[in-house]
Structure P
Amino acid sequence: MSVEDDQLAQIRASRRAEIQNQIDAQAEQQAQAEAEQAAVEHEDNMLDEAMRTILTPQARDRLARVELGRPELAKTVKQHLFTLHQTNQIQIPIGDEMLKRILQGLTDSTRRETSIRRI
């Protein structure tokens, strides 16, 4: 019986080690995901803060509405404006009309023509 008890103890110990390794791996993955999420939130907050100085209130409202419908487009515009502001290539504040032109230029290149044909 002692041989069987020793084998059972070894099996239990190895299983405990496997479970502990799985728990450690999951904890590491969760920590990485939280760090990535924090970095994304920090970048978004930084862009939002920059938009307060770069855009007029009307332009910020328009960009917020665009963000509701097309978040990837709004993020692209924010990053582009932030880069231009950092390199002093734009005059601030950017008004609603200028933002309309920027959005128009970006959406024209990505818009597809749709036609409906009857059969």
Structure Q
Amino acid sequence: MATLEAPAVARALYDSLVQTLDANGAAAQLDEVITAFVELVRGSGPRDAEVTSAVEVDPAQHEAIMQQLRAKYGAGLEIRFTVDASILGGLVIRVGDKVLDDSVRSRLAAVQQRMLVS
């Protein structure tokens, strides 16, 4: 099976879209249709994610995290990586309104809370 070049496919789709809009007297709606198309591709789930680590993640970890998040939330997920030494270790991942806090700081706080309750 032949491998298609993404830019060539994108150009063909764009040209076809412009021709279709022109043929239907809707050329002025190009921006609106493109916006709707991008939303369709991204899906209705969350569009942004933030991954916070105590230190920079290495390229292999970076790629693995991106693949896992996009597999779960869609290929259009925009992922931003930040560093915050105050979390001490682990990761804090925010996707939409969901937060997975697997940081050392949160684990220490949980231990402290259990000690205070006992």
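Taken together, the values in this text are just the output of simple stated rules run on the coordinates, not laboratory data. Note that the coordinates shown come from a computational prediction; the quantities given were computed from them, not determined experimentally. Cβ atoms are built from the backbone, for glycine too; each structure is taken alone.
Identify the structure, out of P, Q, from whose coordinates Rg and Dmax of the Cα atoms in Å, for residues 51-90 alone was calculated to give 10.1, 29. Only one of P, Q returns 10.1, 29 for Rg and Dmax of the Cα atoms in Å, for residues 51-90 alone, namely P.
Computing distance in nm of label points 7 Å out along Cα→Cβ at positions 35 and 107 across structures P, Q gives 4.0 for structure P. Structures P, Q were shown, and helix-only ellipticity at 222 nm (-39500 (n - 2.57) for each DSSP H run of 4 or more, over all residues; to 500) at -16500 was computed from Q. I have 1.9 for distance in nm of label points 7 Å out along Cα→Cβ at positions 75 and 99, calculated from one of the structures P, Q. Which structure is it? Matching structure: P. Here Rg/Rh (Cα atoms, Kirkwood Rh) has been calculated and equals 1.20, so which of P, Q was it run on? That value comes from structure Q.
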